[in-house]
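We did not get these values from a lab; they are worked out from the coordinates using the rules stated. Since we're looking at a predicted model, the values are computed, not measured.
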Structure P
Amino acid sequence: MCALAAKYITAPNYQSFIAALKLVIQAKESAEIPRLIVVTGSSDYLQLKACQAIKSAWQKLDIGEPQSIETAELDQAKFQSYWSLVSLFEPEALYIFRRAGVVRGLAGWLGAIPSSAAIKSHMILECADKLTADMQKQITRLQGVVIHSVEPVGAVEYSKVAEIFLRRAGLELDDDALRLLLSAMGLDLGKIENAISTIALQFAGQKRHLTSADIAGSLGSLREDAVFDLFHLLRNRRSASAHLMTENFMNRGESPIAITGILSRFAREQIERGALVRGVEGLMSCAEADRRLKSSRIDDSLILSNVIDAITEAST
């Protein structure tokens, strides 16, 4: 029996997610994979990664192809056919029941299974954020494993996970570059992994520590929360802080023209809110900035500063 079978983790975290997943994907033969695996938790991204990892582990055993089933299209009788019958063509089967958590009677369906020995196939149930007491009771009775998909907590844990992604990609970042990566992508594992994949394509085979200057141009568009912070500064006429923030954006590799577009978005918002003078002057300044950025040799930072001054100094 798997070490985590029939054990309910009362305070799941990222470490317990990794531990439970490893016990499944390190199996050397199908008998080592639990018959019932429930993937749950608050992170849709990690739920997806967990199912992908289990599928990959199963495929390496070369005993058949995993099958995905839409649980919402099943009734109890059809569900029973998956766990109780052995295929003549594939005696070892892995079924992934998508969105199983939407089925209200799922605990009852599991309750109809006499025992863990009655389950003839391997099943992965994708469930909702939290399991009900009835669901947990049935999973425990059937010696199932629960994989709680919980993301890391805090910048320190995200840094450690990012470093794992970097090692897998064959990359090394210096401390400033790692901080820049996390600042640009936020505490979002999906975005962090995608950004690292992009950087890996650009710097494949380079055996050196990459700097923030190396990776800045690969980090994509501004995060929405960064745009919100800039808008907050502009609304409160904090021009000096807004100047510094746009400088930071450009240091990260953001296009001055793209930043001008963000500033014009703020100006249009002001018009919608009734601050007509402020909005119109902002839009006029953005139009002039766009022209200068494309045609003049004036410093980009100075051009953007003129837009910020026009927005923050205009009367409402």
Structure Q
Amino acid sequence: MNSENKKVKWNKNIIIVILVAVIFIIICSIALYKKMAKETIAGNFNNMGLVAENGGEIFYNKYEEGIVKIKGKEEFQITDETAYSMNIVGDTIYYLTISDTNTIDIKSVKTNGDSLKKIKTISTSISKIYVKDGFIYYATNKDVGGIAKINIETSEENTITPATIQDFVIDNDMIYFTDNTNAVYSVNLNGLALQKINVDAGIKKMQIMGKWIYFYDETENALCRVKKKGGTKKIVSTFVNNEMYNVTSKNIYYYDDMNKQICKTKPGGKKSKAIVSLQAVRTRINIVDGVIYYLDASKNEMQIYQMYRVKENGKEAKIIEYENSIN
């Protein structure tokens, strides 16, 4: 083999190595993006699901005024009614809303604003739904309370697990819920294989991420966690002193009610950083694409709360404008 052929072969090998490296980087980037998106969804569901992301588009509940889509630097009105627990499946948004007659309705709308429809009127005390594999899951408090399952196509409904539900989370193909005794259970999506999870704490509300159940523990006055399979609780952060928090793998975002501000800290961290000050005494913290969407006191005398946003590093984000705001 002459030197020219060797050079060609060597160049081909370099190209192959580069291509393999690029493919590996792309696969790792996609996996990381999916993991971060799943974490964000998990934490947002525990904060009323006021923000969701889908294919580079962000949808947020412009509190009291409907769903707004952000595409690039433009915003588009999708609905004119406020939305809770937004689930985006394909090109459809599923959400909870309160009607003019004070019923709680599950509705759907296309991500372009078309085909708005009511799926079912429900009775629930928890502003949370999960959409999975053609079914909508929610906590019913009608007749026999428990976890209910609605077929999206037929609207057929049945209660798969009778219980008095305080909170519930769907993680992968399992439902985790707490009852009125603060006990924790797991059950599959068909209501089978019900199992009590043995933990050394009473849990009211929870957020699940990875193998952990996170919860605010009143006895410790701190954010704690326990493995999904059960065991001994561990203190994650003593900065968290209430149930207004959102956990990701990197940070814990929480409401400091003493100083009336949203802060962030690391799991197990000894330092905390203030992000934004609030006027209201309660809030909900939703995170997407490096931006925190949160509720604060309204500038409109006709409503209590409005939606605001700030970058998670504390820098200013584009203001959410309300036409009837009083400046």
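One of P, Q was used to calculate relative contact order in percent (Cα under 8 Å, 6 or more apart), giving 16; which? Only structure P yields this read-out. Taking -5000 as the value of helix-only ellipticity at 222 nm (-39500 (n - 2.57) for each DSSP H run of 4 or more, over all residues; to 500) derived from one of the structures shown (P, Q), identify that structure. This value belongs to structure Q. Highest-scoring entry among P, Q, by Rg/Rh (Cα atoms, Kirkwood Rh), is P.
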